[in-house]
Structure P
Amino acid sequence: MNILPITGDGLLVHFLFSYIATMGFGILINIPHNALLGCGAVGSLGWMTYILIFHAHLGTMLANLSGALVVGLGAAIMARVKKMPMILFNVPGMVPLVPGSQSYKAIYNFAFGRNSIALHYLVQVAMIAGAIAMGFFLAEMITRMYYRIKGSVKNKAV
């Protein structure tokens, strides 16, 4: 996978393009305008997490899981701040993490009869999708535990 270096300008390019892509997808699916900046921030933070872990050579699956975890936690925070549903930030925020090139390569190779290569890419897509789902699941569990603990501490203080 050929990804720009994570030095100075490369990080800025990654941040800007993931921000623009996330906001663009938010516009495409009619996210309210007052949530678009938050969507961009959530998506770009998730992508930056992915890039940093990927360049640390810790694996694509861990990078996707961590990116989705950051997107999920960021979406929970933005939902509280903006008083809007979390899904408004989750869906556009995961767009940079979606394995589009692997999906394309799987379909392309299936179309040309290269089934073993296509299955290789299809397995990658399934594993990445699973890592993203697990990241969102972990983010949901963390936020639920946080608010449950916060609520029980608040009730004990009263």
Structure Q
Amino acid sequence: MSATRTRKAWRVTVRGHDFESTVYAPSAGKARYEVFLDVSDVNGGLSFPDIRVLRHRGMDRSMPELPPEAAGVSKMALEKLLHACGATREQPEKCGSRDHFYCSNNDTGMAELVTAGLMRPKGSGWAKGECYFQATQLGQIAARALCPLYRGDDFAWPEVAA
């Protein structure tokens, strides 16, 4: 994964509404369709020509490259990192909204992430043998690198052993 990935931003307005929003989608047509799906259930008279979409390059998001420290980490461990950072396929823009994971002190996936420098133990848990793990700055970068560009896309998995 050497090429920089860019999440394209679109400025969207809907006729009859006083708001403007930014939508992330690969094309203007997909941005328009996403807004149509979000708004049409409360406005049955809405049609595609009512939705104006313009490119908003100033709001584009460049996704970082995967740090080399994360390259050999198993997919199972990376899934835990993504969960800790709030990343989902349905709302990829939420990646980075959180940074913690609660589990056993002996969790193999967390141990792998700690060894790679992507997570660190942070405080004891409610039960004996459990604790919080927090994503490091490097872990947050790795999560953003793996995050889908758009809603419904798959994660950008590196070639991993497991």
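None of the figures in this text is laboratory data; all of them are computed from the coordinates on show. The shown structure was predicted, so the numbers you read here are calculated from the model rather than taken from an experiment. Cβ atoms are built from the backbone, for glycine too; each structure is taken alone.
Assuming 23.9 is mean count of other Cβ atoms within 10 Å over residues 36-43 as calculated from a single structure, say which of P, Q it is.
On the way: P: 23.9; Q: 12.2.
Of the options listed, only P reproduces it.
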Query - Origin of the derived value -27500 (helix-only ellipticity at 222 nm (-39500 (n - 2.57) for each DSSP H run of 4 or more, over all residues; to 500); candidates P, Q) - result: P
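Work out which structure the value 1.27 belongs to, where Cα Rg over 2.2 N^0.38 Å, for residues 92-131 alone was derived from one of P, Q. List each step's numbers first, then the result.
On the way: P: 1.20; Q: 1.27.
Only structure Q yields this read-out.
If mean count of other Cβ atoms within 10 Å over residues 28-35 comes out at 19.0 when worked out from the coordinates, which of P, Q was used?
Details: P: 12.1; Q: 19.0.
Comparing all candidates, it corresponds to Q.
If we compute FRET efficiency 1/(1 + (r/R0)^6) of positions 100 and 148 (r between Cβ atoms, R0 = 30 Å, to 0.05) for structures P, Q, which one ends up with the highest value?
Q
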Report task. Please state which of the structures P, Q yields 31, 18, 16 when semi-axes √(5λ) of the Cα gyration tensor in Å is computed from it. Result -> P
